[in-house]
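Derivation of every value follows stated rules applied to the coordinates shown; laboratory data play no part. None of the values given here were measured: they were computed from a predicted structure. Cβ atoms are built from the backbone, for glycine too; each structure is taken alone.
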Structure 1
Amino acid sequence: MDKKKLTLEVIRRLKEAYPLSDCTLDYDEAWKLLVSVRLAAQCTDARVNVVVQELFGKFPTVAALAEAAVEEIEDIVKVCGLGHSKAKDISACMKILHEQYHDEVPEDFEKLLALPGVGRKSANLIMGDVFGKPAIVTDTHCIRLCNRIGLVENIREPKKVEMELWKLVPPEEGSDLCHRFVQHGREVCTARTKPYCDKCVLNNLCAHNI
């Protein structure tokens, strides 16, 4: 089976196994997702969802967060790890949104990338989940699974994995597929334990298991 056909079959099976594919960060506005995804670096989504309740309770708007002292932000978000750098990025990012974009998140990939603390993973997440645009989010689950399954071979750099997947994944499927990779990576194709190949819906396709 060539990689294109393999990719389509992986999409089909994961869609059947995980019919609901959503971001596991809680948000109701685009700027809040931007903040949450920065906090999620080296931190669990579950913890971020708790921390932002306090953060957004104290600073409920882009303007409020833009005007907040970095130290005030850090005091709340430090439990997510890397508190000072995350607080600085969030503060600088909100200032730009407030001063240049009228408190709105830009619907443009390059403009998102230019925001402090926003990398390709974050920008793709915003493009896919908020704006419904084609997106591929190469987080650790995506990278691990794509290498194990055989969609890529020994490629660990997120941007390179993303570029390879753009060649294989139909644009309208990318965002949901990456959410399903996260679900499958947490429940079955795990990183910190031996993967549960016996209950994997991809077990007869996966290069790791063949």
Structure 2
Amino acid sequence: MYILITDLESVLIPELWVEIGKKLNVRELLLTTRDVGDFEALMKKRIEALKSRRIKFSEIRRVVETLDPVDGASEFLERVNEVVQVVMVSDTFYEIALPVVKKLGNYLLLANNLEIEDDTIVGFRIRVGGKKHLVVEFLQKLGFRTICVGDSFNDVSMLHTCDFPILFNPPPKLREMVPDARIVRTLDELERCIKDAVAYSR
């Protein structure tokens, strides 16, 4: 049986920090893991930028609550869930992602946690960062075959580990790092690729 392990942001939902940065006019939040490979360093810059502008977590939450998944993402998940189990593995944070993820449906999300005090983000707890491949390895040990979908440098380890890697609209450098991956540009292409992988294994 196959399990689909998919990245979240830029595949199924918008890049949350980018959208927050646009709405709150914080330029430092526009960088993502497609730009910066060191996730913890990126998060420290984000928190410092928020702190320097005295932006409260409640302001961030209000922005996120207005956001919707990528067009067609909910329907895409419903269709592929007929042939694979779906697990979303992301370097995002439960505290900001859940309002958007709930709109996708009731799928398992493995993510990180923010540390919040007095309505201010003061730190973060990493559960996933740099460890996505461990999720893949665990599921493989249980006897599942794995399809992984990623679009950023922090997805490379799981793409190298899985049985069927797929890059979603990747930058050129990422394509060089995972040369065996199938490349897709849309959710329709991704759906066909997933179903082809499952059909091929039967």
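When semi-axes √(5λ) of the Cα gyration tensor in Å is computed across structures 1, 2, the figure 34, 18, 14 traces back to 1.
If you work out mean count of other Cβ atoms within 10 Å over residues 1-8 for 1, 2, which one comes out largest? Show your work: numbers first, answer last.
Values: 1: 13.8; 2: 22.9.
Looking at the calculated values, the largest one is 2.
Hey, mean count of other Cβ atoms within 10 Å over residues 97-104 derived from one of 1, 2 reads 14.2; which structure? Comparing all candidates, it corresponds to 1. Calculating FRET efficiency 1/(1 + (r/R0)^6) of positions 17 and 177 (r between Cβ atoms, R0 = 25 Å, to 0.05) for structures 1, 2 picks out 1 as the one with the greatest value.
Supply the structure label, taken from 1, 2, corresponding to helix-only ellipticity at 222 nm (-39500 (n - 2.57) for each DSSP H run of 4 or more, over all residues; to 500) with the calculated value -12000. Attributed to the structure labelled 2.
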